[in-house]
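Asker: Okay, got some structures for you below.
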Structure I
Amino acid sequence: MTRSDRAAVPCPSTRARRLGASGRAAVVALVALAVTASPRAHARQNDAAPARPKLLVMLVVDQMRGDYIDRYGGQWTGGLRRLADEGAWFREAGYPYLNTVTCAGHATIGTGSLPRTHGLALNEWWDRTAGREVTCTADPNAPLVSYGTPAKGGDSSWRLEVPTLADALRAQLDPAPRVVTVSLKARAAIMLAGHGGTAVTWMDGNDWVTSTAFADAPVPFVQRFVTANPVAAELGEVWTRALDASAYLFADDGLGERPLRGWGPTFPHPLAGDGTGTDADRWERWRRSPYSDAYLGRLAEAAIDALKLGQGPGLDYLGVSFSALDLVGHRFGPRSQEVQDMLVGLDRTVGHLLDHLDRTVGRGRYVVAFSADHGVAPIPEQMAALGLSAGRVDLRHMASRVEEVLQPWLGPGRHLAATNYTDLYFAPGVYDRLRARPDAMRAVLAAIRAEPGIWKVYRSEELQSADASAASDLLMRAAAESYVPDRSGDLLVVPRPYWILSSDATTHGSANWYDQHVPLVLMGAGVRPGQYLTRASPADVAPTLAFLAGVTLARPDGRVLSEALVLPDAR
């Protein structure tokens with residue numbers, strides 16, 4: 001059975017699995033009736049139809065693969081376990097596009113749109129007009145507002161081309177909702193918030209910051225929290241295993257792991273390191289530990305208390321993106337004790353946060369959407385040791401070969417302006433000259449395809465065509481969903497499975513299922529618990545929450561996950 005075939009098969013809840021064949025048939029019939037009934041008919045049949053939620057909670061875990069719940073979840077007893085057990089778990093959810101990276105993923109979750117619509121295909125790209133690389137949030141017109149030492153630069157969502165769910169809530173609801181998002185990363189906190197917010201907070205260097213896009217001065221409750229809870233006080237801690245050593249599935253010193261400077265390949269991992277390095281190194285180790293996740297969880301709880309989120313007359317919004325798993329995963333890979341232990345710690349952190357929501361907002365009065373911005377590839381050396389074709393694409397060598405091939409056609413000089421991950425950008429005018437010289441174009445494409453680990457090369461004009469997103473070539477379709485004119489490269493390369501475009505231990509950003517497949521769980525007010533194999537994507541999160549909140553999104557590509565909803569009481 002193919003994945004497409006499986007996607008059409010509903011997965012019954014745990015209770016339904018315990019029933020006999022007739023019982024399962026009855027459950028399926030009841031579910032179908034509940035989903036297809038009109039809101040008015042459903043309200044007549046179920047007097048307990050839920051009221052609209054008072055708080056929408058977005059929980060995103062950076063670099064959490066969809067199979068982590070099955071692989072590691074048996075050891076969880078806190079919030080991650082509760083989400084899987086009590087929520088609507090879409091087990092085959094995944095991104096349908098190529099550039100599975102942090103900014104694109106958070107923008108997709110935040111807006112319900114795909115990169116071709118929201119405009120953010122990469123974390124950074126080559127700005128052809130400025131002749132330099134820009135990040136997805138960089139904005140010199142929105143200076144940073146620091147909660148510590150003065151900060152340079154600026155960030156906002158001005159490059160995001162559609163409003164987010166939080167923007168829709170702010171524009172359409174009265175009273176206006178309080179919007180709070182927190183993360184270590186600017187591109188995570190900002191893309192979950194959008195073009196405004198009450199408190200949008202991230203880290204810049206060693207300081208917590210926001211920007212004038214969200215506040216002209218430090219937000220008082222955030223200032224109180226970071227002053228009372230200095231990160232520096234935790235820099236002497238030691239990251240030790242949370243479980244007995246025998247509970248871990250893989251070796252503590254996996255092939256190809258690349259620990260951060262100051263850490264060895266095995267536990268324990270002291271945040272102070274080995275006594276060498278700078279203060280900045282200690283902060284980097286803190287960010288790559290369960291301590292940073294726990295800090296974000298406590299900051300989110302402080303926001304709930306200070307602003308009384310979900311406890312006022314209207315609806316509020318809270319977004320938390322936990323970044324540490326991504327920072328650890330790049331260094332140690334998905335088959336590591338470090339990743340397994342990070343998830344044990346995160347399970348506890350999310351559990352504390354959900355317990356806090358139960359006490360303050362109340363069960364049944366909030367809804368949680370839980371997902372990830374992307375997955376991650378296995379470390380190539382580990383796959384090669386299993387006899388699989390795996391490795392690292394040498395982007396520098398590929399760029400050098402392209403330049404060599406172009407010399408006879410276009411003469412001496414530098415013809416490539418930049419390479420950024422999957423995207424190749426030519427110098428001004430070069431690509432137009434290539435298009436006018438088919439033989440030269442074929443030579444360039446052949447040179448790229450000859451590089452070890454390269455599977456496909458797509459030309460930008462192919463991806464801009466009207467039918468590219470419906471192409472029978474699934475890889476071309478994924479690349480088309482990621483393509484953004486004027487921001488994406490002139491050529492896009494697609495690596496083979498288990499080949500990566502990075503010098504880290506491992507990375508993500510491909511259209512392979514281990515990069516696309518992520519958790520997607522809804523839990524709380526208006527949600528029908530169970531396990532589902534219907535097609536789903538993180539782009540469906542915002543449309544579903546918008547439906548529960550009674551607002552309309554501007555340009556959603558995702559759908560309402562109606563099969564997992566109990567229709568709200570519209571009275």
Structure II
Amino acid sequence: MQFQKSAKINYLKLTHNMDFCIAISGAAGDGVRRGGLLVAKLLSSLGYNTFVYQEYQSLIRGGHNASVIRFSDRKIHSHRYYYDLFVCLEDYVLDLHKDRIKGLIIHDSKFECSNGNTIPIPMTEFIKEEHKPIIYRNAIVLGVLCRLLGIRFEVLEELFRKEYDDAESDILLAEEGYDYVKEIEPILKVEKIGDAKEVYSGNDAIAIGMMRAGLRNYYAYPMTPASSILHFLAKQEDVIAVQPESEIAAIMMALGSAFAGKRAAVATSGGGFALMTESISLAAMAEIPVLVVEAQRSSPSTGMATYTAQQDLDFVIHPAHGEFPLILASPITVEDAFSMTAELLNLAWKYQTPAILLTDKHLSESYESIDGLNGSVTEEKIEVVERCEGIFKRYEVTNTGISKIAFPPNIVKANSNEHDEFGFTTDNPQIATEMYAKRMRKEVAIKEDIQKREPYKVFNHGKDCIITWGSTFGAVKDVAEELGYKLIAMRYLRPLIVPEIKGRVIVVECNYSGLLANKIENKLSREVERINRWDGRPFTPEELRERLRGD
């Protein structure tokens with residue numbers, strides 16, 4: 001074996017007791033994504049904080065897939081640029097990662113690998129002996145990693161039994177990998193440091209947040225990176241999850257459910273959201289509450305369908321024709337996605353208006369370890385008129401703009417035209433003026449409500465400030481703490497509430513123009529600096545550090 005003990009992780013410059021990064025790369029069909037998730041669950045079971053970045057092409061077989069797993073003894077929300085350990089499942093992927101590898105390489109011995117310190121493992125031979133498909137190599141990888149990280153094999157065996165009904169083949173192959181490297185001294189000693197943590201993706205957290213806030217009906221036409229929300233909810237007994245024929249059908253079915261008194265939501269990406277815009281305007285006029293999740297990916301058009309971006313902000317702030325109240329928010333972590341989704345569904349029903357959760361591929365499909373999504377998130381009840389005589393005065397004019405609400409079998413009208421208080425179509429100028437103003441008065445109450453919540457979060461102290469939003473928060477937080485910047489992470493984007501800032505302001509986001517920076521400049525009445533990226537990849541702390549220092 002080519003592994004040299006002298007290479008034992010002396011390249012790590014740790015600021016904490018443990019901060020380690022592993023990458024697994026291969027082709028679609030190699031089990032790379034599942035393998036990365038299992039590594040995170042293994043480490044999280046020992047109490048470590050983990051973050052998993054998933055990169056993949058829009059292919060069923062072949063191409064390039066990678067899982068980057070970072071684990072630490074402190075809370076983290078990003079992966080790192082450099083790898084302390086690299087698992088290479090196909091020879092051609094090495095060239096894509098070689099500049100990032102700072103430590104040991106594990107590879108399938110079916111090909112040669114002469115890049116630094118390597119351990120060839122006969123993975124393909126092992127699975128052929130057991131008559132298993134190629135995806136089972138990830139079980140062997142887990143066994144090897146378990147040994148090299150100094151983790152007892154029983155911990156991995158327990159994980160397999162928890163994950164699979166029939167885990168015997170995985171355990172057998174993992175044990176073969178574990179035993180194959182038993183003569184090599186572990187490069188780390190990863191011991192249990194706390195209670196086991198759960199591992200969720202951003203989309204998992206969004207789905208659970210919806211359910212906690214009373215979701216009953218969910219409709220979606222699959223579109224990366226929002227698709228896994230549908231997959232998650234389709235397995236739940238308390239939610240009716242439906243895949244209709246199009247994005248237009250999805251949101252119209254959601255509006256129908258809400259009109260009937262059932263909390264409903266949809267999720268899509270930018271292209272699907274574009275098809276929903278007329279229905280969002282309908283929801284605003286008919287004052288039907290609906291939650292829309294827009295998970296951004298690289299654009300315009302199809303762009304790079306499986307890569308991340310923050311390019312839809314202007315579109316989603318003004319998503320449809322006409323003026324109407326709208327609530328727009330963007331979570332900054334997986335745990336924040338859970339609480340913010342629930343909050344938005346509650347707010348949609350409180351103010352009888354559309355609410356939009358704007359997330360992105362990096363947050364939607366990355367995984368984090370969390371102590372548990374057990375916060376005080378609940379369904380906030382609204383007052384419903386149970387029985388009424390005659391036609392219900394659905395759009396009664398009020399000081400707040402919020403009218404009483406009732407559902408069938410009461411006689412309730414919903415109208416996409418301008419209408420009177422009962423919902424009958426009108427072109428009377430006095431009634432039209434009064435009804436338009438009634439709807440728009442909700443914006444005052446919404447802003448006052450958001451100000452009492454957390455429209456933004458502030459971290460650290462410092463004269464100079466970095467502002468960011470969405471998943472970019474994770475990398476920014478690491479660097480802001482290290483370099484002494486104050487960090488403001490915007491959560492609500494409409495209404496946009498910005499604190500007073502006196503020093504230098506840098507806005508970091510994944511788009512070309514600085515979409516949030518433009519709005520911050522308008523709020524602060526001065527120019528701000530921009531750090532932007534638009535290549536479909538998220539920032540890492542190392543890359544961002546170089547940009548901030550001007551290296």
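Asker: Can you tell which of I, II yields 0.20 when FRET efficiency 1/(1 + (r/R0)^6) of positions 211 and 251 (r between Cβ atoms, R0 = 35 Å, to 0.05) is derived from it?
Answerer: I
Asker: Taking 27.0 as the value of mean count of other Cβ atoms within 10 Å over residues 363-370 derived from one of the structures shown (I, II), identify that structure.
Answerer: Going label by label, the one that fits is II.
Asker: Taking 13.7 as the value of Kirkwood radius over Cα pairs in Å, for residues 75-130 alone derived from one of the structures shown (I, II), identify that structure.
Answerer: Derived from I, not from the others.
Asker: Can you spot which of I, II the value 82, 39, 35 was calculated from, given it is Cα extents along the principal axes in Å, for residues 99-394 alone?
Answerer: Numbers: I: 58, 49, 39; II: 82, 39, 35.
Clearly, the read-out refers to II.
Asker: Follow-up question, since we're still on this one. From which structure (I, II) was relative contact order in percent (Cα under 8 Å, 6 or more apart) calculated, if the value obtained is 12?
Answerer: Structure II accounts for this read-out.
Asker: Another one. I, II: which one has distance in nm of label points 7 Å out along Cα→Cβ at positions 83 and 499, as calculated, at 3.9?
Answerer: II
Asker: For distance in nm of label points 7 Å out along Cα→Cβ at positions 155 and 443, which of I, II scores largest?
Answerer: II
Asker: From which structure (I, II) was percent of Cα pairs over 42 Å apart calculated, if the value obtained is 21?
Answerer: The read-out comes from structure I.
FYI, it's all coordinate maths here, none of it is from the lab. Source: prediction; values computed, not measured. Cβ atoms are built from the backbone, for glycine too; each structure is taken alone.
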